[in-house]
Structure 1
Amino acid sequence: MFSLNEKCSVVGVFNVKDASKYAYFSLFSLQHRGQEAAGIASSDGERIYITKDRGLVTQVFDEKKLKKLIGDSAVGHTRYSTAGEESVLDAQPIFARYDLGQIAVVHNGNLTNSKEVRKKLIKEGAIFQTFMDTENLIHLIARSEKEHLYDRIIDSVKQIEGAYSMIFLSRKKMFAIRDPYGFRPLSLAKLDNGYVVASETCAFDLIGAQYIRDIKPGEMLVFEKNKEPKSIQVFEPKPHKCIFEFIYFARPDSYIFGKSVYKARKAMGRELAREFPVEADMVVPVPDSGLAAAIGYSEESGIPFELGIIRNHYVGRTFIEPTQEIRDLKVKMKLNPIKELIKGKRLVVIDDSIVRGTTSRKIVNILKEAGAKEVHMRISSPPTTGPCFYGVDTPTKEELIASHMNTEQIREYIGADTLAYLSIDGLLRSVGNDLSYCMGCFDGNYPVENKNV
């Protein structure tokens, strides 16, 4: 199965006892944003300690490892590779020693001029240990002639382009910064006498931190002991927040860009029901991606909601030789219809997106095999016609089925009786027209040029 993967999360904990443990639980809440690798770096004011590895948060860390991550400040990261190779070296945080001491950095996003910057740095003698665009920042900071670290960070980010929500940890301070477009979310909360910064507010709920506000596009917060966070507006804000955070990436119980993800997804379902009604016996979500939108569609249409497809949450990667037979089993391993419920019924099947179309085709097929009389696919986002350059792992434009097929051709390919996508206007009504969003994957309008091609 293929899905879009935004997939990185960051967290920073400052001036909180046993900070690494709070970072651990925060990362556990953010596991949905990246399952390839996890890492935490902590500081006790004298030195930085770091542990990172491939695997889930619970696989990488245990009580013994967390005890070694001493100090009252920490930064953490979960990763799904968007740039770089799949190796332990490419896990974050990135740690380095330089003339001002020690530093660790975590990054959610993707730099669109990373190749250009890296090429220049290598020409000047820099030696890279990873393929991550984030490592560029370490070199730029180390080479900056500014006296203070916050000035070096500012100096460095002014040389990069693209999407970044970054947290830097020195031995005594922490710095959090968002790109001027605010592509990726980053929020601030209070915990005891300290602070927490994280990709999503669901991280705060688990550890009992109190949400304060989102970090503004182009803003840097400087955290020092016994002081309130200092705000520096590094760039003039040019908001273009990633709208796919609402559609798919964020957890439903999170608030991103100041809005409830769950409410936005239900609103998408309602808009979809208004735009594309159909006579049917039940509304069935593709779990878990279509769940909230399906509830909204059911409420608006009056068609009963049923969990007609059950998801196996314990299916990981299979290392069996990927023959065609094994590939055909993947969807059945993960999703199974309740035959007695759907046999002879007309179904409205709700999902959040269609990427290559192969998964949707198999879902329609297993529903028809289970006896569904009709399958009407409804997608709670517009057709995905272009790749993302800002930290989302997407196929090439050629691999995106909507880039070369119209809706009727896609309907025929997946085998549905009807197919409809939520309009861009309907999507904007769902999330609210009060903010500016990046919708390059839908309309081809990219706020920042990708120079890495």
Structure 2
Amino acid sequence: MTRTPSTASAPEGTAAAPLPSGSDLVELYRKHLGSGRAVLGWVLGGMSEVRSEGPWVYADDGRRFLNFGGYGVFILGHRHPAVIAAVHRQLDAHPLSTRVFLEPVGARAAQAIAAHTPPGLDHIHFVNSGAEATEAALKLARANGRNAIITTRNGFHGKTLGALSVTANAKYQAPFEPLLPDTTQVTYGDPADLKQALATRRDRACVILEPVQGEGGVRIPEPGYLTEVAALCREFGALLVVDEIQTGMGRLGTWWGVDAEDVRPDVLLMGKGLSGGVMPIAAMAATEEAYAPFSRDPFLHTSTFGASPIACAAALATVETMEREQIVARASTLGERILSGVRAACAPHQDSLVREVRGKGLLIGIEFAEERAVGEVLLELIARDVLVNHSLNSTRVLRLSPPALVDGAALDLFFTALTEALGSTAARMSG
């Protein structure tokens, strides 16, 4: 398969450099980026994504895809005008800082974020990715004397070495063991299991978990679970880290997943949606007491590109856009509508193809009876111009994380595509 090469934008008066496409691009992936990814790209037709806007991603052959995936990044869709404008302004003025002087954009972004974090989590530590936010939290926990880590089974917190230690999936952990010592896994949603683990680690434990397990297959705990976790952490002197990298920034229909139970962790992690779908950025928010070791010594944990002005400009514009356009409320309302529509589409296949539909806000999971159904439905949706994701820690779950800015026509396309994809897959798998 060979397509006409796309062209990249170039300075005025110079020839635009051709972009590889089709089999040429697949071969570049094979040679330089990995054979596995090259094979996957070829299975999906060798298409490359070259442009995006709103909920849409455009391929090099002109096809337009509705993006209901993106691993939770695109709460504002692609290239939101306000975020793009802020990044352009910062690019023209001062994209990266010297790290010698104070830098105002990062300070203003931190102030804007802290206005929405749970009370007391006023200290914001910017990093470049969700995994880096987890690493910062684990180091902060150690600096506070909490070196016994308790994580939840099927939780996902990143794949760098420290983050991988608390991403409880043997598939990803085994090739890199030994990982961080004194790390214990407990059952998600089971306060009794957590209590037992805390009892032998009094005053030296760090508990890390998600309000909803995203990569774990959109696992939603029973109401009151987070409240019980927070109470147990107080009882046993544990530091509580809540990972909202995927669930925060309005994804669950609230600013943060902990808001549903008014839980105040010691540390809260954010990312994905904080980027506005434009610039990679993540952050750790912490209370004054928890952040004290990093606050006293600004060189204890640093990153060259952390809190870069251009990324912080995107984050600031994202928060302001969410406030101005009432994104959290829209996510809540739209999430209910999409969840209802997904359940209606899945109803004819319940207990045969589909096992369960779960969701909160704009994070929805479809659990299938068989693992291979996930790949089949994903391919059927792509054939109908819709993009979704599988779940890294739950191989039978197809995950939807649509933007909060989706119009009626796009929703109609999605529901029609899903209904047809499920029907086609059910017929093929039962034949």
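Just so you know, all these numbers are worked out from the coordinates, no wet-lab data involved. All figures in this text were calculated on a predicted structure; none of them were measured in a lab. Cβ atoms are built from the backbone, for glycine too; each structure is taken alone.
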Next item on the list: Using the calculated result -11500 for helix-only ellipticity at 222 nm (-39500 (n - 2.57) for each DSSP H run of 4 or more, over all residues; to 500), pick out the matching structure from 1, 2.
Entry: 2
Check: Hey, FRET efficiency 1/(1 + (r/R0)^6) of positions 151 and 311 (r between Cβ atoms, R0 = 41 Å, to 0.05) derived from one of 1, 2 reads 0.90; which structure?
Finding: 2
Next item on the list: Of the structures 1, 2, report the one carrying the highest value of distance in nm of label points 7 Å out along Cα→Cβ at positions 111 and 263.
Entry: 1
Checklist line | Per relative contact order in percent (Cα under 8 Å, 6 or more apart), the highest-valued of structures 1, 2 | finding: 2
